[in-house]
Structure 1
């Protein structure tokens, strides 16, 4: 029997009191609580859902300037967010493709440097900054509202004043579809477990007819990158395709097409008698193979 338990604390308490046999997900704040319990087992692993912000170039003229976008990339401290807000339960990201995906480019690193960010804003003619609106959900991703608050505070250091609004997911998605704010948060797991899925939905030039760029709330558009992805999708030589997708990540990075934050880590917990290892995938739900209950 499956029992929906929305509240994190209630879900964890139900496991530790013996009321349920298995829970997913486990909130980062309760990882140690479960580890300390002699009657429970915890499994964690790095996930593949990227959390990011889009910068809407149709709403904010400054976002059309690559130096401004790059300045924002340098202003964001992904390592700090992962360590403090996510309690170490996230993998800082500089790209969309997680490790293990064909497009994962190991040469790309997070680039937190406030002085560099301030210099780029000056070079772009925006030293005095500007004001933007930002929206994020507050119950869709792990600590989503706290992450948005942190990003807003970081942008203040380069004189970008943020009017932040967070909403429950039921109210957020219509706002997202309407591109109702200048910067908007989204999390994405590639349903195909392939890098191209990220680009096709999140960075392709928006096209209502084909559905390309359906969730590209930044209205970013680089036809050359899109064409490279399309070529990769019909390339049967694995090494050549990998090289193409890595180049896509490099070009998106150089263009500061979006603001990557982290990949959410994953956690599941069970009573001792439910053998939940090994977990066989990195999707949101655990594939257990044969479920063993002792």
Structure 2
């Protein structure tokens, strides 16, 4: 048998996620590449590792044993690499973070200097929606999640980073102030279901008994931002992602009673998670450098 560490890693990820697509996303590979590696890995065994039932991939009993062995092998390889780095006074390994989409305006500033200081550390950053971040924590495919709304169904450690404020936003053509009744009559742009911003928006609308007459769903903050600039409607958006557009006058805050919505950005991880040396070092780095990162990069948030 001549299977590779890469094939072991890919098969282990497939067994963890129960999906070739999710495994490809987690490993930053294409789906065809993962499928080919799985096929090559399977060709070295006379017993099936997986089976397809109802269009879903299932791991056989033998496959589960192979996955367990693969995890042990990869752990030992990681330990060898870590020991090698220790002799060179280097921190070695992969830091895996899943961030909600708006977090892309936050997390790079809390990662950049850590990666620069530890050149042997690899970064895996998945920018997605809140549901996928929570799923990644559940599936143990990441070390940390970045969210602005803490889930209430997980036993978590949470490290507070910066404030998050959501305002009603529109183009300069809209009035400076709106009532809830006027807001309901405008074309309203919403993020997709599963987004933290969508959750905050719907909570606000429900609390104020606002029934939108016209709404449009978009799948990214960037798409909403460009639609707002084009004058296609209004939306409740996190301030952190539109600082430049507000400063340039392309967008403006519209004052509405009981806005802004205020939350906090948190780095979260499961209390049951055994953090790797890299992950533990990252937590300590953020704790000790948080204030200077905020002062340097977020002191001028509008």
Structure 3
């Protein structure tokens, strides 16, 4: 019998690069819902009637990314719904949280203000959230590789860890995002997820499995990671993005590290050969490719 195709195993076998593959998201809305989650979380899950489409419209109009979350191995509270709103901007990331009477109350939140980086006046949360994609109805790899990660992190960091619905990059499962920083990690397992969590609690990121920072365009994500690797710089707040210029697939991203200015040039494109990028893909797609051409210190 032929083993079922798994996109994460195929991706790892090809050696698909992780850098520059994080979804581009600057604000998140996390809503506790124990599930089950359907293939499309807000459309196919057992949410109250008409709430899913309303939430999709509400979030899409503001540019906020909605995610369903749940605790690993624990039922959701019988009353109320825990929500988190997250601004993942690089210079000022923050998280606020509230216990709402029900999920319908989410529609009263000012998501346009959240998208603009403005506080919604909820309770500020200072500790990071470790969100692990376990959305198996969306892609089997997310459940098969994500659930052991969520279980391991729940054992060591129970108040910080949540399972979450699809965050992008199925082929990099297990996937996790650390909020409010919007830092995506891929190909994590129970052991490496602990390393990622420990690093973040010490104010550092893990360069071995980072995919990118969601508030930045993908070429700039690749540029930041390349710069950090060249400097062996892992401190979360050590690198400041200043801006970028780009033409015809080339991006020059400028960063400030301490008092030093750096320019990183990246050429972005796609592979000529296509591959199935998810377990359920019916057509092959080219792989995005970010080639770092130059990392140099420049005059400020």
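Quick notes on this structure:
- Origin of the derived value -0.62, -1.21, -1.36 (log10 I(q)/I(0) by the Debye sum over Cα atoms at q = 0.11, 0.18, 0.20 Å⁻¹, for residues 66-233 alone; candidates 1, 2, 3): 2
- Entry that produces -7000 once helix-only ellipticity at 222 nm (-39500 (n - 2.57) for each DSSP H run of 4 or more, over all residues; to 500) is calculated, selected from 1, 2, 3: 3
- Structure from which 64, 46, 35 was derived, Cα extents along the principal axes in Å, options 1, 2, 3: 1
Taken together, the values in this text are just the output of simple stated rules run on the coordinates, not laboratory data. These numbers were taken from a predicted model, which means no experiment stands behind them.
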